[in-house]
Structure P
Amino acid sequence: MNANSVRSLVAGDLQAVFWPGSGMLGVSLRHRGAELLRRIDDLETAKSKGSTAGIPLLYPWANRLASLKYRAAGRDVVLDPSAPLLHFDDRHLPMHGVPWGQLAWEIVGAKPDSLWARLDWNRPELLAIFPFPHKLEMAAALNPDSLTLHTTVFASAESPAPISFGFHPYLGIPQLPRAQWRLQLPHMNKLQLDQRGIPTGTHESFGPFDSLLGDKNFDDGFALIGAHSSFSLSGPGRHITVTFLENFPYAQIFAPKDKDFIALEPMTAPTSALTSGQGLQILAPGGQFRASFRITVHSGA
């Protein structure tokens, strides 16, 4: 990794590291020297395989699509399964849009505690997957007790832009077994999923949830109830809270029982919104869309 593509932020007890040249991936978030992010042990291999790690932006869609075809904003799209910019899950469904390692962001501003970068969605290979020219900006702001990520979509004057992205922060409590992590989730509507992990269009009430993670397994989608929902992970000495601040009305919770991580994922739309239209927002030509979330870290349980 070129040193110019690595940017470190510092504020109080927190240090964050991003790779602007590789998807603006968050590759480290340390609290008093202890790493809070997961799946970052071999980032170059993850990049070559198209695997998620750290804090990745999932763009232009989060999680999987139900098929290689979708219709959005009046356009029919047929994805080429051999396209090098696509990644697939174990059921051969398009997964997480364009892998983070294929998206080089341009740094447009940097301070010791903040970073601002831009991505132009105008290359032919990108438009073949998502034929809506637009620009993206991401700002990372580090405070002594939190990291906030702001994402803004700028639709071109000639084209609308469907909004279906999300983030996939992999988190863990340092030096504590997974079974002893305490997970707190708000009251939400749990989306019913088919065997492929695609929402069926129905839901049921869920939570609030407050329990040790133990051997519980999560791979579930949710529609939030109310604004500014928070999700917390804690253990003796440390408390991590992910707060959806703006325009993330959906969440995915991913915590395989045999892995030492949990992903508390802010999503602008439910899984496969591009194919179903459910919860899909369409940004008008020339319009702007802004979404943000915050990871707060405190000492103490």
Structure Q
Amino acid sequence: MYDFLIIGAGPAGLSCAIHAKKAKLKYAILEKGTVVDSIYRFPTEMVFFSTPELLEIGDMRFVTSGFRPSRVEVLNYYHRVVEHFGLVLRPYERADAVERRSGHFRVLTSKKGMYPTRNLVFATGYFDNPRRLGVKGEELPEVFHYFHDPYPFFGSRVAVVGGKNSAVETALALHRHGVHVTLIHRGSALSRGVKYWILPDIENRIKEGAIETCFESTVKEIREDSIVVVNKRGHSRVIENDFLFVQIGYNPSIDLLKSVGVKVNRKSLVPKHSPRTMETNVRGVYIAGSIAAGKANNKIFIENGRLHGGLIVKSILSKR
């Protein structure tokens, strides 16, 4: 019987594990991929908005070569955290189902594992569920919802849908590596939340015509060699295109939460919980990290989601 089972090995999940270990609770982390899997799948050239000290967990110093850490530096830091604290981690073991029992829970996994636990925390984030356009052709192999590396698209015509950081960084990375880029956004301008050191770059590329734009426009159909774009006045145009990146955000993973009786707001997708303890309406079930913000994944980042572990373990200890 575990005292504390953690689903998800992102920064919030690792923070939970560190606090559990310090409190001498019997715990384990289940992770369907690798450690900080979402960060691993970020663009290879990504630079974080947060400074190193805001990404630290477990009071372990994060020293970088620059003011803002790169994706590789962040990955290496969290790997060292796991090794330093000797965290109990089950990588590539997906939590498939959760059963409520009398006074505890039982988690069944993809490796036919069975983990009985008194307390359960969901630190599953949102990166696994990209929002979709819901248009004809979105199932084509030329359509992607994640961007990792610009090199395969050299010499191609690529459209990027979105107006926030992910879309802007994807468009710039592709442009810098020999790709003809068209940026499509339903708004009249880019999001105000675009990183301040990136905004002048994208604005200048748009101004000089290096990156084409279709503002106040949406994609209505995707074809193998083109896309159909419609503006707010209802005028449509066909743009010759080889690949499409849909970068319009992500939704949290809530199916397992709902399966054990956690109430989730239909509109915001925020699980019902106490911000003081992070415990949901189901006793013994907690949430940590960005999943606590539902659709508004610009409200909880690593820098504030890393604090949830301390609140959760404090709540568990108070019950004992």
Structure R
Amino acid sequence: MMPRVSQSSDESHHAVLGIGLKLASVFCLAAMAACVKYLGSAVPAGQVVFFRGAIAILVIGVVAWRAEGLQVLKTRNWRAHASRSLAGALSMFCWFISLTMIPLATMMSISFTVPLFLTVLAMIFLRERIFAYRWAALAIGFLGVIVIVGPGLFEGSGSAAGVGIALAAAVLAAFALMFLRRMSGREHALTITFYFFVTSTALALATLVFGAWPMPTQQQWVLLGLVGGFGVLGQLAMTYSYRYAEASLVAPLDYVNMLFAIAIGFYIFGEIPHVSTWVGAPLVMAAGGIILWREYATLRRIRSAARIVP
């Protein structure tokens, strides 16, 4: 009996560690978004994305070297990396731009639509079957989207444009995840993340053709450093959280981001979420939760069946 108790205790410890890492990831990414918003339009999005990517490349390169060796960054799957990285990089540009135009809580609410768009894209491009529960989840989720974005479309061109850019970011993020599904099991997570940041940094540098970047002030230098630092710490914490705990346990913790967004938006930017956000966000979160729960339940059944088959 003693080994079972020891094993159970060890698994419980790992689960707690995984949850802690996931919460740390959620906080870091919310803090990164707050720094981007605080920089505002004074620093171009391309400049912010560049520093975000440059710091990430440095840190991920060191982590890869110390943990796996730099050979882990070698790949022959350039086309898959290009598709995933380009979609992800464009999504990041759109998220950062939208942050300067709409409240933090609104942007975060729209970000929760990514699983909904991914479900639609998987049906169209990957020929995945959509069962009744997914159709119901999609209906609930997109109703929530209409509730969230509706008022913003009539509150001025800036707000409407910001909502549109945030929705474009969500669609692009869903494309990135769809491409990532095709790469699953064939590429190391560090390799995928490294080339994503190489691509986003290169695209950011290319935006110099639209005009020189302004020299940051001392405060802006600090914020740019924090964007990169919080971003890479959040990325690494999220990656390692899935090593210690099951995805079905830690994935729903993404929704804690909404609480951080509301708190940061109120205390730093004086933003009070519109009543439409309070009504629509739970609908979107519920829809995403249903999709995640059913996917992980299906995956668990497949794994259980694989263990039974001799």
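All of the numbers you see were taken from the coordinates with simple rules; none came from a lab. Everything quoted here is computed from the prediction, not taken from an experiment.
Using volume of the Cα convex hull per residue in Å³, single out the structure from P, Q, R with the greatest value.
Details: P: 123; Q: 143; R: 172.
Once volume of the Cα convex hull per residue in Å³ is worked out for each structure, R has the highest.
For helix-only ellipticity at 222 nm (-39500 (n - 2.57) for each DSSP H run of 4 or more, over all residues; to 500), the calculated result is -1000, so let me know which of P, Q, R that is.
Answer by label: P.
Suppose you compute P(r) over Cα pairs in 5 Å bins from 0, in percent, for residues 69-172 alone for every structure in P, Q, R: which one lands on 2, 10, 18, 22, 19, 14, 9, 5, 2, 0?
Working: P: 2, 10, 18, 22, 19, 14, 9, 5, 2, 0; Q: 2, 8, 12, 14, 14, 13, 13, 12, 7, 3, 1, 0, 0; R: 2, 12, 18, 19, 16, 13, 10, 6, 3, 1, 0.
Computing P(r) over Cα pairs in 5 Å bins from 0, in percent, for residues 69-172 alone on every structure in P, Q, R gives 2, 10, 18, 22, 19, 14, 9, 5, 2, 0 only for P.
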